[in-house]
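Right after this note come the structures.
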Structure 1
Amino acid sequence: MKKIVVAPMGDNMDALFVGIREFPTDKIILVSCEARYLEAQKVKDDLDRFRIPTHIMKIEGKTEIEIWEGTFKAISEIRSSEPEQEILVNVATGDRTTRCAATSAAFVNGLKAFATSEDKTLMLPVMKFNYYKLISDKKMDILKILHDKTCCSSLEELSRRTGMSLPLISYHINGNLKSDGLKTMGLVETTESKGRVAVELSSLGRMIVRGYIN
């Protein structure tokens, strides 16, 4: 069965052809930030000459966080749009940022990923993380409210916005010995100033709310 190969644009695009040689490939999807879009177009032109269908998914933004979130969004959308296809993520093509982002995105979406070494492919273990099974309805409600950038300058404000008591909010944010809180799970970040604790979504928390993780 031919495969769809997803490859982040980066510093080692020769690794793309190692993967094509190893795996029967039906289509290539290049995930490219704005700065590498012209490079991606050149790679697409080269692949077109070999009659390998190639599509470019462009990531908006330039910062590292935007590239991380864009990579997660792209890989999540590819997985959702190709439910019957086997999808492989070639993380070897990326640079430091896109390689890490693509590997993490593959893991949380349950996709196979591979690297390359000396013209050989190395399959990475599939590590499926289902965050949604770990997040209760009330925790998800908190994340959705925090996604509104006007919230929340304090735990007290978050308590009012959610209709939950302050002790319950503290429990969901900080957790206890038996249960991880949103902060421990890496989904929110807190800062303290003048005795008030502000809460905001982490990058991972935003991706959870936006549905970039399956």
Structure 2
Amino acid sequence: MEKIKVLIADDHQIFRAGLLVLLREIPDVEIIGEASNGAEALTMIEYNMPHVILMDIKMPKMNGIETTKEVKLRYPEIKVLALSMHDEEEYLDAMLFAGAKGFLLKKVELDELDRAIHSVANGKNYFSEELVAILLNKVVLPNDNMQGEPLELSKREKEVLEHICQGLTNTEIGEKLFLSPRTIETHRANLLEKTQSKNTVSLVLFAIKHKLVKV
């Protein structure tokens, strides 16, 4: 069985060391390298193509958002998992929009790290349950205070919403549904308006909270 090649991109050496210890406990994971910033990560990819990158959001020289955009542009098959602290929820939307397949808290433990890597390697999304719970508690969703008729979504909007929650980009969703990226962008905009969500993370949280999707 082919091993899952993983690259770590994080500027904190102590954190990288701890992550390496956990990764070595996962039998079918091969660690191909560690980078202290996005520029280093892109250079490493040229020599050894990873399946999954564990990507810190805040890094010097080239941050996780910029690096994820570049990775998805050059190597769309590579999956990115964002590594987040408790107070970085404002960056998660940008990471998802850049193409990340999900996010993990930096205090992740072995079992969850294992699940997350295998999920994104198999084309699925992974959102840390603990981080989702924190966000749901901290963030007041605009729709929570909505008045009037219950939310009604068309069949197509439900399909698009499900794919958004899987971490797919507009182009990827369009390919699956045989629609143009522009059409998907229109559906995304309609979903944001109907749910009164300000960004993708708010939309995903809304879908999870109201059990519109399974993640």
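Just so you know, all these numbers are worked out from the coordinates, no wet-lab data involved. Predicted, not measured: the structure shown is a model, and the values here were computed from it. Cβ atoms are built from the backbone, for glycine too; each structure is taken alone.
Match the computed value -15000 of helix-only ellipticity at 222 nm (-39500 (n - 2.57) for each DSSP H run of 4 or more, over all residues; to 500) to one of the structures 1, 2, and report its label.
The structure behind it is 2.
Here FRET efficiency 1/(1 + (r/R0)^6) of positions 117 and 181 (r between Cβ atoms, R0 = 30 Å, to 0.05) was calculated and came to 0.15; which of the structures 1, 2 was it taken from?
Working: 1: 0.15; 2: 0.60.
Structure of origin is 1.
Can you spot which of 1, 2 the value 18 was calculated from, given it is relative contact order in percent (Cα under 8 Å, 6 or more apart)?
Answer for the origin of the read-out: 1.
By the measure mean count of other Cβ atoms within 10 Å over residues 13-20, tell me the structure among 1, 2 with the highest figure.
1
Going by percent of Cα pairs over 26 Å apart, which of structures 1, 2 comes out largest?
1
From which structure (1, 2) was mean count of other Cβ atoms within 10 Å over residues 21-28 calculated, if the value obtained is 16.2?
This figure was derived from 1.
When Rg and Dmax of the Cα atoms in Å, for residues 29-92 alone is calculated, the result is 11.3, 34; to which of the structures 1, 2 does this value belong?
2
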